[in-house]
1. Work out which structure the value -9000 belongs to, where helix-only ellipticity at 222 nm (-39500 (n - 2.57) for each DSSP H run of 4 or more, over all residues; to 500) was derived from one of P, Q.
2. Of the structures labelled P, Q, one was used to calculate FRET efficiency 1/(1 + (r/R0)^6) of positions 115 and 195 (r between Cβ atoms, R0 = 35 Å, to 0.05), giving 0.95. Name it.
3. The value 19.5 for Kirkwood radius over Cα pairs in Å was derived from one model only; which of P, Q is it?
4. One of P, Q was used to compute Rg and Dmax of the Cα atoms in Å, for residues 59-98 alone, and the result was 14.9, 40. Which label is that?
5. Just checking, which of P, Q has the largest value of relative contact order in percent (Cα under 8 Å, 6 or more apart)?
6. Between P, Q, which one scores greatest on FRET efficiency 1/(1 + (r/R0)^6) of positions 19 and 219 (r between Cβ atoms, R0 = 41 Å, to 0.05)?
7. For distance in nm of label points 7 Å out along Cα→Cβ at positions 51 and 163, find whichever of P, Q sits highest and give me its label.
Structure P
Amino acid sequence: MTAYDFSNTPLLKELDGFRVEFDAAKERADIVLSRPPMNIVSMRQRDQFRAVFEALDADDRVRVIVLRNDGENFSSGGNIAGFMEMTPEHVSELAVNIAAPERCRKPVIAQIRGYCFGVGFELSLACDFRIASETAQFALPEMRIGMIPGSGGSARLLHMIGIARTKDIVMRARRVPGKQAEEWGFVTQCVADTDLEKAVDALVEELRGFSPLAQRTIKTVLNRGQHTSVQGAIEIEGQAYGRLRSSADFKEGVASFHEKRKPVFTGQ
């Protein structure tokens, strides 16, 4: 992998607490939290996350994005002192930056080991897939300092696992181990620590095999559909289906199926 070039984006000339790597052969970009051992997330870092995801989303060379960490812990959370330096208006909008993986049209995978607390947990919840090792622990510990989650964590958990389990995690500031997180449904897969990179690599390769256009479309359909009624979600799905009917990727998919060969998708 090589360092990704952000020289044309002033906000990203000096990345705060993370780096971005790019593997052209695998069409993969990695956002690597690099402030070990705890990978504490600064306020500036949150702003930069948004800009990085927007830049990678616009880059046709990138098919899949992986969010991972240096060291033993994904992230212990945010810089608590930084909250006291910001205005109420600023902190009330923190969720906008942390939602960047969700807004990104491409698949985003969070690769998690060790602590995944606070904003680190919230950032991972905004990703499409969470692959965790058995060392992973998840928590929204804000109640311990007289605060509540402010970057979308409780809201996303509520939609994923329901109100009873969300209250159990958030109102008790409880730590949930990786295996239980998988059982409760907010982790896609939990594997042995030594198998974490292998599992993520396999998922990246699997996702690269699908049509980029269909992938972007279904991510949008699902994200919009979860916030509406079943009938509304069906309408969103149907309209998107109709638009894809005339795509070159769909024609290629049908042709490859009948010709019993691997499809070559172009994202058109």
Structure Q
Amino acid sequence: MTGRLRAYVVDDEPGALKQVVQSLKSTGRVDVVGTATCAETALVEVPTRDVEALFLDIHMPGMSGFELLERMRTSALVVFVTAHDEHALRAFEAAAIDYLLKPVKRERLERTLDRLESRRGDPGASVQAVLEKLARHYPRAPAYAERISLDLGQQRTQLVEVAKISHFLAQGKGTVAVTASGSHLVDRALGELEERLDPRQFVRIHRSAIVNLAWVAEVQPELGGRLTVKLKDGPRTELQVARDRARAFRERMVL
């Protein structure tokens, strides 16, 4: 197969997307047949565009680049475009998968295009082959919830980004999620929520409470080894950290 390579670019950052597209066009070797700033759009468009090469960001909100590949039906060659991630780069090298670092450099891009052109029609470079190779070298992180469904009453629900939730409190068999707009019921037990929330952002401080670290304004020591957490929300909510969780919480907060 000869002629310009037909490429599709996916990146949730418009600036990074524009830079990759301009870099590809400037080589004179590529026709950019489509772009997307979210994986959902690419999932629909790529199978309809006769795409030969997919330039794909890894870390995107909602559906990551890896998850997109798992759901996509395409024979396109895959090039991951990523910020510097030493572990990921070692994995890509080991799996013989090509990648580009942001911002994309012309010399490195030319080498990538040489490799893509040499592998046109190679079944060992298919999406499925890429996923199988990558799985052997790149341990996948758990998929944590980025949004959660809140009960607004009167059979109404709303999807809210978890980053906007300052804390969760157990209430009966369910849970209350607290945001700037008020408290809303979540139809999940606190323990189940704990497993779905990113532990780098949310910490269980009590058997009945989970706190969003981004909302913590102050931590105050109390008698008996307990801690009181003061939040940045409007009412300056105070939450107690259980004695058996205080040490772990201090370490997380680097106290």
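Read-outs: derived from the displayed coordinates by stated rules, not from any lab. Predicted, not measured: the structure shown is a model, and the values here were computed from it. Cβ atoms are built from the backbone, for glycine too; each structure is taken alone.
1. Q
2. P
3. P
4. P
5. Largest one: structure P.
6. Going through P, Q one by one, FRET efficiency 1/(1 + (r/R0)^6) of positions 19 and 219 (r between Cβ atoms, R0 = 41 Å, to 0.05) is largest in P.
7. P
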